[in-house]
Structures are given as structure tokens and as C-alpha cells.
Structure I
Amino acid sequence: MKQNGLTVERPTKNRRSRVVVVDHRALSLIEAQARFSRERAELTGVDIAADPYVLTLTVSGRDPWDPDMITQYSSSLRPRLGPRP
């Protein structure tokens, strides 16, 4: 959610937790991204956040990607990928 141009985390409207299910391929990609982030932080001498975001532009992992950026990126990929099988 955006407030005053900033992205903020918020709980669900009814304050409930959510379970996100991912398959082994998605988990492998998430783990690879986490390894890449740790290695990048180590190479640059930056302390990584205690609980870093997986999708981040910052070396420290403290700031998440802007959700609008993800939507725009995936929308730009759709025409190049073609129709769904």
C-alpha cells in the first residue's frame, strides 16, 4: 500500500495471517535470490538486514521492491512471452 508516495506493509483488512504455498521450483528461485543477495552484500562490505527482503534493489535488503514496479515489469513481459499454453 502506498501512503504519501511511500510503500508500507499492512496487515490484511481482517488482521488475519495468510499462508503462501510455493512449489519446489519457486522455492529454489527464492533460495538462489537469497544466496545472491548475501554474496552481493559480502562483496560490497554492506551489512545485510536481519530479516531482508528477497525482492529488493538495496544491497542491505532493507527496502522492498515497489509493488508498482513489479506490476509494470510483469506487464511489459507479457507481450514478449506470448499466450499462455
Structure II
Amino acid sequence: MTEEETLARAREAQALLDNAIIQSFTNEFNQVVFDKWKKSTEIAERERWYMLTVAADAFKQQLTTYINNGKLAKKRLEDYANGN
């Protein structure tokens, strides 16, 4: 992937994290899953609810990774443009 593509991906990831609908959904989703996890009585059921929170966190972490990679790509492009 080129630096430009990495930077474009970072912009898209940031737009997703900043999107009000996505923020609302993730907040509501996390609350629903947490409430169901808290009320569950069987171990297997609690594990399923817990794994959903892990997956949601992994989604957000991957977007954050794209954003951080974009910051590095931007720096490399700036350095290249400045002859460094």
C-alpha cells in the first residue's frame, strides 16, 4: 500500500470514528451488550456477550491503527517533499 493510500484509509477511518451515527450505535451497542452480560446467569452466555465486547473493541482499535498509520505516512510524505 502506498503512503497516499495509507493516508486515504486513515481519513476514512477518522471519518467513521467521528460520525455521529456510528458513535451513537457503538455507545448503544456497548450498553446493551453490557446489560445482557450483567444479567446473564450461564457461563457460556456470559462468554458470548463478553466476546461481542471484545470484537467491538477490536473494530475500534483497528480504525485507530489506520489513523496512526496515516499520521506516519503523512510525516513520511512531508519528509520526502522536504528532501529528507
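Comparing relative contact order in percent (Cα under 8 Å, 6 or more apart) across structures I, II, which is largest?
Biggest value here belongs to II.
Check the numbers for mean count of other Cβ atoms within 10 Å over residues 17-24 across I, II and tell me which is largest.
Structure II comes out on top.
Taking Rg and Dmax of the Cα atoms in Å from the coordinates of each of I, II, which one would give 18.1, 62?
Only structure II yields this read-out.
Assign the value -14500, calculated as helix-only ellipticity at 222 nm (-39500 (n - 2.57) for each DSSP H run of 4 or more, over all residues; to 500), to the correct structure from I, II.
I
Just so you know, all these numbers are worked out from the coordinates, no wet-lab data involved. Computed from a predicted model, the values in this text were never measured in an experiment. Cβ atoms are built from the backbone, for glycine too; each structure is taken alone.
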